[in-house]
Structures are given as structure tokens and as C-alpha cells.
1. Please state which of the structures 1, 2 yields -9000 when helix-only ellipticity at 222 nm (-39500 (n - 2.57) for each DSSP H run of 4 or more, over all residues; to 500) is computed from it.
2. Comparing 1, 2, where is relative contact order in percent (Cα under 8 Å, 6 or more apart) highest?
3. Volume of the Cα convex hull per residue in Å³, for residues 295-350 alone computed as 129: which structure among 1, 2?
4. Please state which of the structures 1, 2 yields 1.3 when distance in nm of label points 7 Å out along Cα→Cβ at positions 327 and 367 is computed from it.
5. Tell me which structure, out of 1, 2, gives 0.60 once FRET efficiency 1/(1 + (r/R0)^6) of positions 167 and 343 (r between Cβ atoms, R0 = 41 Å, to 0.05) is calculated.
6. Assuming 0.45 is FRET efficiency 1/(1 + (r/R0)^6) of positions 71 and 207 (r between Cβ atoms, R0 = 41 Å, to 0.05) as calculated from a single structure, say which of 1, 2 it is.
Structure 1
Amino acid sequence: MSDDVYVRLREYLDRLPGGFPPESGGLDIEYLKRIFTPEEAEVELAVKPVPEPASAIARRCGKSVEETERILEGMVRKGLVLPVPPDKPARKRLYMALQYMTGFGEQVLAFGLDEEAAKLCLDYHLKSGFKAGFASQKQMRVVPVGEAIESLPAVAPYDRVRDMVAAQEVVAVTPCPCRVSNRKAGKGCGHPVENELSFGFVAEWRIANGFGRRISTEEALRIMDEAERAGLLLAPTNTKEPIGMCMCAACCCHWLQGLRLHERPADHVQSSYRARIDPGSCTACESCIERCHMEAILESGGAMTVDEGRCIGCGLCVSACPEGAIALAEREEVREPSATYLGMFARVAGERGLPLGKMEKIMERTPLPLFMGTWKILQRLHLAGPVINLMEKRGMI
């Protein structure tokens with residue numbers, strides 16, 4: 001089979017909010033070949049970013065329902081499409097397309113790459129511009145680590161992630177996709193690997209499909225403590241709706257490496273704070289430098305100073321300073337996180353000039369469970385097809 005199906009697949013993925021940019025040397029197509037078989041690529045082109053039965057997808061891709069369902073189930077096992085469980089056991093589940101990042105890429109990086117494919121992934125991310133572009137989308141945000149947040153006079157509820165984690169009913173932990181892919185490519189580090197958290201619907205999906213294990217909130221908080229001791233920053237999804245949280249280091253994190261490619265990472269990150277150093281208390285011991293992932297701390301006049309254009313407000317330097325000379329200060333005019341996961345995707349789409357961005361106000365009022373439930377009802381009432389047709393005409397899906 002020619003590369004045509006993969007070219008069309010790349011174009012399709014690039015029309016989703018997170019994007020999948022071309023690479024002039026063909027790394028984009030070679031990478032997709034490592035992820036999708038030709039028949040999976042054909043089916044993926046027929047899957048929409050809304051929940052649908054295999055029969056609807058089969059009509060688009062020209063395959064039988066049985067063959068389409070077989071291929072879809074294989075893609076579910078690889079984490080390429082999202083299975084939406086039925087309301088009743090007698091009904092079949094639905095299938096929904098995922099964007100690359102954040103989406104099916106996490107499963108691919110954590111579970112689907114061998115050494116050669118991992119190296120190909122890293123090359124594609126860098127040479128295509130995906131890494132820098134993804135960082136600017138602000139799908140993730142930075143919150144202060146525990147010790148740093150304790151010194152702040154007032155903290156918004158969405159920045160108190162320990163309280164958010166403690167309130168969750170379902171929590172899953174999965175291997176960090178960035179750390180796993182870098183290790184497979186021979187660029188591993190000594191940081192903990194099993195520390196990506198997810199909550200609610202996303203956690204249930206990962207647990208049910210073998211991408212993560214269920215843990216208690218107590219274990220989740222212990223993982224966060226371990227991350228802070230290891231010098232990892234906390235990066236939850238940039239939403240008020242609890243979805244997930246990464247624990248990142250610039251040595252291997254694709255997102256942080258993307259931020260570092262920018263001259264002023266602070267302009268490309270969602271963060272409520274920045275670090276400030278009291279020169280009168282600072283002894284220039286350089287403990288803070290070792291903890292800074294953005295190279296935002298420099299020595300000047302016998303004391304350390306903060307480059308505000310590079311500081312992303314993680315607070316790791318605060319907890320590292322033996323003299324207590326560093327504190328966090330609020331940034332001015334910080335936009336609040338999106339209210340919902342879908343609202344965030346619509347925002348990213350709008351910033352990329354995609355028609356889905358026009359739906360941001362509606363998506364901001366649509367939590368993920370409500371979205372899934374609404375589409376199940378539309379499918380039962382046979383109204384999903386007309387709605388999808390209308391969305392297609394408007395270029396939204």
C-alpha cells in the first residue's frame with residue numbers, strides 16, 4: 001500500500017486541536033507507520049471525535065461492521081481510540097477518536113514503541129516543530145509544589161492540587177510516557193517512572209484497558225511527595241475539571257523541553273506565580289539552580305536572581321533554598337484554567353484557527369461525563385447522525 005493513507009491520516013490528525021504537523025524529511029509518515037497498521041489508518045480516518053457505534057464507522061470506511069469492530073477493538077488495546085462503555089450490558093460500546101497529544105500519544109509513548117520507534121518519535125517531535133508548538137498550547141499548567149504553596153497567603157482552589165487529588169473517587173497511576181520513550185531511546189534519567197495520575201472517567205478507562213492501575217488517594221499523595229523530593233514539578237491538565245496530572249523534568253519531558261526552546265518560557269505556560277529572591281538573605285549557594293528546569297536562575301552581584309521571562313512558577317527553588325530566601329509572587333493578569341476538559345480543547349482549536357474553537361463557550365459548560373452521556377442519548381434516539389452531519393458541514397469534526 002502506498003503512503004497515501006498515512007498522508008491523509010496526518011492531515012486528519014493535524015485538524016484535531018492538538019495537531020500533528022508535517023515534517024519535510026518524511027519523519028511524520030514514518031512515525032505514523034510505527035503507530036498504525038494500514039487497516040488501522042483507514043479506520044482511524046472514519047472515526048470522529050464524538051462517540052459512535054462501529055456500524056456508523058463501518059459505513060464511512062467501506063468495511064463490514066464485523067471487520068470494523070475487530071480493527072477498532074485492536075486499536076482500543078493499543079490506546080489509539082477511546083472506548084465509551086454502554087449504559088446497559090446488552091448494548092455495544094461506542095468509539096471516539098483521540099487527538100495525538102494529549103490523547104493517544106500517551107499510550108503510544110508508554111506502551112507502543114521499541115527502541116528504533118522511540119528514537120523516531122523524539123526526532124519527529126523536535127524537527128517538525130511539534131515539541132515547541134505543543135508547549136505553547138497550554139494543555140498543561142504548572143502549580144506550586146507543596147512546600148512552596150504553604151507560604152502563599154491566598155491560593156485559588158484550582159492551584160491546590162493536593163486538595164483536588166484527595167477529593168477524587170477514582171485515581172489511576174500510569175508510567176510517564178516521556179520518561180519511558182526516552183529510556184527506550186537510550187536517553188533515560190534516574191527519576192521515578194510510575195507517576196502520571198488520572199482521575200474519574202479517564203482513570204476508569206485506563207484501568208479497564210490495562211494502561212494504569214487503580215490507587216488510593218493516599219498513594220497518589222505519596223507519589224506527589226516523592227516527585228517533589230526528586231525535583232519534579234507538578235503539571236495538571238489546564239482545566240478546573242479534574243482529569244490528570246504529570247510530574248515532569250526537563251531532562252525527558254517533551255512538554256518542558258518544548259518550553260525551553262522558547263526564549264521566554266513564561267510567555268508560553270499557564271502558571272499563577274513566579275519566583276522572587278531576596279538578595280539580602282541569599283548566600284549564592286546555588287541549591288536553587290539545581291532544581292530549576294528552565295535555567296531561570298542566575299548569579300549576579302554575589303546573590304542569585306530570577307529571569308522572569310524564563311521562570312514558570314513551579315516553586316521547586318523555594319523548597320530547595322536553605323536560607324528561605326526565595327518565595328513565590330502572583331503573576332499579573334493570569335487567565336484561569338478552562339472550566340472543562342472539552343473547553344480546553346476548544347480553546348486550543350480556536351487559537352490554531354480551527355472551526356471547533358467557535359464551540360468554546362458551549363464546551364466550557366460541558367464536563368466530560370455529561371458529554372459522553374449526551375452522545376449516548378443521541379445515539380439511542382437516532383439523532384447523532386444529523387448532529388454529526390451538521391458539525392461536519394461547519395468543519396468542526
Structure 2
Amino acid sequence: MISLGLLYLALFVLTKVIHYPEPISVIKLGLAPASKTPTLMPWHVIDPASNPIALPVSAEKMPAEIMYQGTSLSFNKFLKKTDTNAFIVIRNGVMSYEWYKDGVTQSTQLPSYSVGKTMTSIMIGQLVSQGKIKESDKFVDYFPDLKAGTTFDLVTIKHLLDMQAGVGVSDNYPSGPTGWGLAIAQMYASTDIEWFLKNNRKMAFEPGSKSEYMSVDTQMLGMIIKKVTGEKISDYFSKNVWQVVGAKYQATWNVDRIGGTEKTFCCFNASAIDYAKVGMLFLNGGYSGPNRVIDKAWLNRLTTPVTTLDRNWGYGAQVWHPYPNTSLMLGLHGQFVFINPATRTVIVKLSDNPTDSDHESDTAKALFEISNLKS
């Protein structure tokens with residue numbers, strides 16, 4: 001017992017030095033399935049609309065069989081095999097299909113992981129359209145105390161948006177306890193985001209010279225949002241996005257510490273139906289009812305790939321484009337908001353895929369086929 005006590009004390013001191021939560025909290029976070037993580041880190045609340053927009057409902061049958069990884073599966077087996085927690089189809093503004101795993105309901109908050117990156121980009125677009133920031137602005141223009149005297153100082157908002165900044169925090173996510181020493185895991189669990197960035201400014205490549213998916217880029221965008229607005233990112237998002245889209249349920253955004261900074265590269269948590277309402281903005285010219293959330297120029301930015309990243313998918317402004325004229329908000333553990341303007345369809349699939357699973361291409365293909373079905 002004494003030895004265990006001394007070990008815990010040593011780990012506790014270490015976690016304080018590197019700005020991690022205390023050891024037991026880190027262990028819980030590392031072992032939890034994706035859907036259980038929202039309450040394992042501190043969070044800020046995002047208030048819903050006072051008069052939520054009610055979506056019309058119809059009944060659509062899903063296909064009897066789905067091709068997935070070369071095998072024909074019944075639709076229910078597809079949902080089970082892909083660890084699905086929630087599955088929603090919106091066609092022409094009508095919710096035509098809604099399914100939840102046992103224990104999950106319409107109001108259940110489910111994590112976004114990197115779907116949160118698109119939420120961050122929407123806020124950046126609003127600040128650009130208001131003339132408060134420009135894509136050519138450098139990150140260090142807003143944080144001069146973080147100048148490094150290297151090419152880090154040349155990173156612009158545009159570089160960050162398109163995953164071309166080159167800041168050397170690899171997105172090779174950890175598996176197993178030793179993985180918590182990796183920088184991406186440190187950023188995920190950090191209790192002080194600015195401290196983390198100050199200690200992770202080494203460059204992997206010159207800004208704009210290549211493209212590589214790095215979550216630190218989006219975190220730096222979030223820091224700019226907080227600095228420019230002078231308020232909590234969650235409060236800004238609530239007033240300018242969440243309430244305007246007519247969100248039905250409260251959302252949360254995990255932070256490094258209460259009153260601190262939102263982890264904008266991930267860690268946004270909401271109900272499936274409200275994720276869908278954000279997706280619908282892409283089909284409705286950036287509008288939710290009479291209210292514009294995304295202006296025309298930024299909607300074009302969100303829906304136009306400017307580079308190619310993993311899986312040979314197009315990418316731009318924190319949005320994936322797996323097929324021509326489609327858009328996808330994608331999260332690590334199988335979080336999908338798939339948007340097909342050709343059929344005016346939004347599909348939300350929120351899942352618990354393991355960290356090391358290779359599912360994105362096969363799942364996106366299945367969603368694309370479902371989106372092209374006639375209701």
C-alpha cells in the first residue's frame with residue numbers, strides 16, 4: 001500500500017508538471033468508450049434555442065442490405081458492426097429516419113471528436129465576414145508572446161484552415177497506456193492549452209509547403225476565436241450558431257479547465273438531431289429559416305476542396321469531401337455528418353469505433369449510397 005501510495009504521488013506530481021488531469025482521471029479517460037467521454041473532462045455549456053426548430057417527420061425504410069467492407073449486411077447488422085449509437089437521415093428538411101441504440105435517446109449528448117473542427121470553421125467564417133479577421137493574418141499577430149523566431153511565426157489562418165500550417169503535433173492517436181506520452185494525447189487531456197502550445201511549437205514543415213492533417217491547427221483557430229471575441233468560445237457559439245440553427249438540446253464543449261479554453265479540435269458534444277441542423281446549413285445557402293449563419297462566400301469555402309489528404313479525399317476549411325460535390329464532417333471514432341446536396345440529404349451517424357479501426361472509407365461509401373436512395 002505504501003508503494004502504491006508513493007507511485008500515485010509521483011504520478012500526481014508528474015501530471016501537475018505537464019498540465020494533465022490527476023492520474024485516475026487520465027486512466028478513466030483512456031479506458032472509456034468514445035460516447036462516455038463528454039463528462040470525463042470539464043466543460044462549458046452551450047445553451048439551445050428558446051424556440052427550437054421542429055423538423056417534420058416521415059417514415060423511410062432503410063435498404064434491406066448494405067455493402068460494407070466487401071460483405072453484404074442487413075441494415076441492422078451494419079449499424080451493430082459499425083458500433084453505431086445514433087443514425088438519422090434528413091431529406092429535404094424532413095427527418096425521414098431516426099434510430100438510437102438501447103440506452104441512447106434523442107436528447108443524449110454524444111461527442112463529435114473532429115466534427116467539432118467544422119463547428120470551429122463556421123465561427124472563423126463569421127469573423128472573416130464581419131471583417132474582424134483575415135485569412136492572411138498570422139497566428140502570432142494575435143499571440144505575439146508565442147513568437148518562436150522560426151517558421152512558426154509565418155503560420156496564417158488560411159494555413160490552419162487547410163491543414164497546411166506544419167506545426168509538429170502529429171495526429172497519430174495513441175493506443176495503450178504508453179500512448180499518453182504522445183503530443184496529440186497531451187493536447188487532448190491538457191489542463192492548460194496555451195501552455196501546451198507554448199511547449200509544442202517545433203515545425204514539421206514550412207507553412208504552405210504541404211498538407212498534413214494536424215488537430216493542433218484547429219486548436220490554434222479556437223485560440224484566435226477566443227482572443228478576437230473576448231468571450232468563451234462556447235458562449236459565442238451558442239449565440240451565433242447553436243441558437244440560430246434552432247438547436248433543441250443543450251450542448252457542451254470540453255475545456256482545459258473551467259473558465260479556460262475550449263478544445264476546438266474535438267470535444268464538442270451534442271444530440272444527433274442538432275448535429276443534423278448544422279449539416280442542413282450546407283443545403284440551405286447557409287440559412288436556418290430566415291436567419292443566415294454562414295455567408296455565401298464562406299459556404300463556398302466550406303464546400304470547395306483546396307487540397308487532398310488521407311484516403312485521397314478532398315479537404316478545405318476543416319471539411320472533408322470524399323466524393324465530388326459532397327461534404328463530410330468526420331470524427332475519430334465514427335462520427336459522421338454526411339451532406340449530399342444532389343439529393344438534399346444529411347445523414348448523421350455517431351459511433352463508438354475503436355481508435356485503431358480503419359472504417360472511414362467503407363462507412364462513407366455506405367452513407368453515400370444511402371444518401372442517393374429515393375425516399
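1. 2
2. Sorting by relative contact order in percent (Cα under 8 Å, 6 or more apart) in descending order puts 2 first.
3. Corresponding structure: 1.
4. Numbers: 1: 3.6; 2: 1.3.
Checking each candidate, the match is 2.
5. Traced to structure 2.
6. 2
A short reminder: the numbers here are calculations on the coordinates, not readings from a lab. As the structure is a prediction and not an experimental result, all values here were calculated from the model. Cβ atoms are built from the backbone, for glycine too; each structure is taken alone.
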